[in-house]
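Novice: Input: structures, listed below.
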Structure 1
Amino acid sequence: MARIVTNRRTFLSGAATLIAAPAILRHTRAYASEPTVKLGFVSPRTGPLAGFAEADDYILEGVRQRLEGGIANNGKTYQVEIIVKDSQSNPNRAAEVASDLILDDEVDILLAAATPDTVNPVADQAELNQVPCITTNCPWQPYYFGRGGTPTQGFEYTYHFFWGLEDVINVFLAMWGASGVEKTVGGLFPNDADGNAWGDAKLGLPPALSGAGYTLVDPGRYQPMSNDFTNQINLFKQAGCDIVTGNMIPPDFGTFWSQAAQQGFAPKIVTIGKALLFPSVINGLGARGNGLTCEVWWSPSHPFTSSLTGESAADLADGYTKATGRVWTQPIGYQHALFEVVANVIARAADLDDPMAIIDATVQTNLPTIVGQVNWSDGPVRNVTKTPLVGGQWQMQPDKSFDLKIVTNAPAPEIPVTGTLQLLN
């Protein structure tokens with residue numbers, strides 16, 4: 001079966017059309033002795049969200065080694081080519097490179113990870129161009145509702161696995177409820193896809209906190225990369241906020257936390273999504289990183305193993321540290337799991353030349369991975385399946401290093417607690 005060599009770009013006109021128009025032609029696989037499945041992988045390797053992709057090179061090296069012999073499917077062995085693109089932490093760039101992967105590289109399956117800024121535009125391009133797409137590392141509400149999904153109508157080509165805002169709310173409430181602090185919470189929500197979802201008056205933190213007896217002080221959306229949080233700090237001080245929460249990129253939290261110290265604002269608990277996930281961020285804060293709290297999606301303590309390599313979570317984390325000299329970071333597990341899932345889909349698809357056969361195999365996935373079970377028949381909405389979430393606190397060790405202790409596992413008791421919550425000084 002000969003490959004169609006005409007470049008899809010010749011059918012499209014104008015630079016804007018390259019990103020907006022669906023692909024008119026699907027490529028036909030060139031059959032040599034070993035046919036190839038092309039995967040396109042997009043993540044924020046540079047820019048303010050680069051912490052999410054810090055371990056990508058390590059994960060990709062391990063996956064390529066594991067798949068070096070190919071994947072068996074229907075009596076043939078398919079080689080796997082992975083083409084990597086950097087979203088630069090920019091949604092427009094994410095859409096552009098996803099379009100390039102579809103139209104120029106003619107990938108069979110798109111993969112993307114790390115926040116709505118990368119995941120959503122990649123998934124949108126896949127849906128538009130009718131290319132199977134699997135994504136992770138983004139709460140499901142900004143992924144799903146942020147792309148126009150509804151409870152009754154989902155998407156045809158794009159599938160996602162991660163936890164949701166209801167899970168992070170349960171984790172935060174479990175941490176705070178055991179602390180004994182006053183139930184007045186300052187909210188820090190940026191004007192971006194994540195911040196708007198977390199701060200949404202109907203689907204986000206506000207109604208859940210109110211229902212649990214908390215008072216939320218919400219100063220409104222701030223612009224990402226803001227250099228002044230004085231107004232927010234003054235409001236939190238006036239309201240007597242013992243708790244601060246929200247969803248921020250690392251540079252924004254660094255600015256807020258520094259200005260809070262300068263202006264004498266000392267909450268007892270600070271629980272921030274996104275910004276506080278990474279050891280590099282906490283180390284950069286020095287002593288003021290001690291005691292900060294966040295959600296924990298994955299850790300060496302998680303009792304799961306890889307379906308691809310047989311490694312435990314501890315094995316994967318230790319391997320990363322030995323290879324790089326750096327402390328493990330949460331996205332390691334999900335980036336690895338993304339390739340577990342796609343390898344399993346490739347092995348089970350009835351016809352790898354047919355995008356709908358790939359979609360059918362994706363929908364039928366029921367796979368134990370290094371982050372937990374991935375099963376699209378058991379999700380909150382079509383196209384989404386959830387994985388477990390717990391809560392953690394960065395605690396300084398005697399040698400001045402930081403360890404992320406799991407301090408609540410109420411929503412996922414199968415994941416062991418490794419520490420006790422301590423209030424900030």
Structure 2
Amino acid sequence: MRSLPAVEKVRQALGETSLPRPLVVDLVRRELARHRAAEVAPSFEEIVRQIAGKVAQRERSRLQPVINGTGIIVHTNLGRAPLGPAAVRAVAAIACGYNTLEYDLKTGERGQRAAYLEEALSLLCQSEAATAVNNCAAALVLIVRHFTKKKPEVIISRGELVQIGGGFRIGEIIEASGARLREVGATNKTTLSDYAGAIGSETGFILRVHQSNFFMSGFADSPPNEEIAKLARSRRLPFVADLGSGALVATEKFGLAEHEPTPGGTLKGGADLVCFSGDKLFGGPQAGLIAGKARLISALKREPLFRALRCDKLVFAALEGTADAHLRKDWEEIPVLALLRTSTEELQARANALVMQMQKLPLELRVVPSKAEIGGGALPRSSIPSVALEIAAKSLSPNELAEHLRRTSPAVVGYIARGRFRLDLRTVFPAQDELIAAALTNLQ
């Protein structure tokens with residue numbers, strides 16, 4: 001073990017890295033301690049090689065940009081909705097200095113947090129009031145905690161006990177809030193009488209959860225929101241709808257046959273409150289947006305839990321920028337909607353240009369039709385006609401090719417279909433075409 005090198009000697013042999021020195025030193029110490037515990041003393045060169053690999057792995061673990069060639073527009077693992085130029089400008093203007101987060105420039109005193117954003121969201125959602133917390137699950141937790149303080153039961157259809165990303169289930173989120181579930185109906189069919197029969201002295205509110213990430217067909221049915229809202233009013237109960245993805249624009253306008261309920265339409269149908277995600281079809285940063293009756297929004301904001309769930313200045317800035325783009329109906333400022341609007345003819349032209357640019361490379365390139373998806377647990381039955389670049393390399397298997405491209409900077413992420421690696425151009429921004437060409441050229 002005396003032959004194991006000193007920490008500083010190994011660090012110097014590693015050369016310059018993008019990691020701070022303390023992180024590199026810690027990695028070196030850990031690796032040398034591992035060899036010491038195992039009573040194994042590799043050569044100096046082998047130790048440096050092993051630690052260099054761990055340094056590279058640590059560098060790759062940083063949050064970094066990715067070119068999304070998967071064809072999934074709202075990709076949960078790749079950061080969901082990309083922020084648009086308006087949101088980025090708003091964040092940049094706020095991030096580097098002080099700001100009016102809770103300061104009134106007119107009076108010179110403490111001001112109202114997120115006043116502008118709440119007014120904009122109210123207008124977009126056609127609601128009396130609105131507010132924001134740090135994600136949609138947090139919005140639901142806040143609502144459940146408020147309405148079940150004295151009456152702990154939440155009525156929900158068995159067909160709406162949705163499981164969301166990461167294995168989280170709506171039922172578990174509700175129970176973690178200290179409430180009890182009162183499941184009604186069957187998995188595939190729930191009637192208004194099921195809701196009516198479940199209402200009792202312990203009922204806090206009726207919850208409807210949009211089946212955004214799955215669908216049921218065949219012998220399946222549930223009452224419309226208007227009927228549930230009428231029942232809730234007659235029993236003096238709040239009626240809350242969790243919309244999940246929260247489309248503010250009718251999805252039919254983008255050529256999608258499947259309808260995604262909007263906050264405004266759901267509130268018009270009788271819901272007292274709606275909640276939805278800010279980082280899915282709204283196209284902004286991670287947030288949970290709540291809209292509805294002013295007295296209920298005010299009550300939620302007085303909850304002690306609201307402070308723990310509120311957003312920070314950067315999220316507020318990005319939400320304001322995104323809300324402004326929605327109010328202006330400037331869809332090009334909202335990347336999720338811009339990607340939906342891109343024509344297949346434009347994608348075809350870009351794909352053909354890439355093939356022409358790389359025709360001298362020892363790669364087999366083909367332009368093929370594909371189907372893109374909304375993703376993010378929205379519109380599970382809808383696919384969008386798209387165009388993909390199919391790539392094959394003689395010296396690399398499809399999986400090896402995928403791995404090589406994930407190691408480029410920026411990383412290029414695609415998918416394998418029919419034994420071939422593909423990049424769907426619907427989720428690749430035009431400015432990234434040259435980066436893809438460079439990544440493929442560097443494979444050689």
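A short reminder: the numbers here are calculations on the coordinates, not readings from a lab. Remember, it's a predicted structure, so these values are computed and weren't measured experimentally. Cβ atoms are built from the backbone, for glycine too; each structure is taken alone.
Novice: Comparing distance in nm of label points 7 Å out along Cα→Cβ at positions 195 and 219 across 1, 2, which structure shows the greatest value? Please list the in-between numbers first.
Specialist: On the way: 1: 1.1; 2: 2.4.
Ranking 1, 2 on distance in nm of label points 7 Å out along Cα→Cβ at positions 195 and 219, first place is 2.
Novice: Can you tell which of 1, 2 yields -12000 when helix-only ellipticity at 222 nm (-39500 (n - 2.57) for each DSSP H run of 4 or more, over all residues; to 500) is derived from it?
Specialist: Numbers: 1: -10000; 2: -12000.
Source structure for this number: 2.
Novice: I have 20 for relative contact order in percent (Cα under 8 Å, 6 or more apart), calculated from one of the structures 1, 2. Which structure is it?
Specialist: Details: 1: 15; 2: 20.
So the calculation was done on 2.
Novice: Further question: A value of -0.98 was computed for log10 I(q)/I(0) by the Debye sum over Cα atoms at q = 0.11 Å⁻¹; which of 1, 2 is the source structure?
Specialist: On the way: 1: -0.81; 2: -0.98.
Here the read-out was taken from 2.
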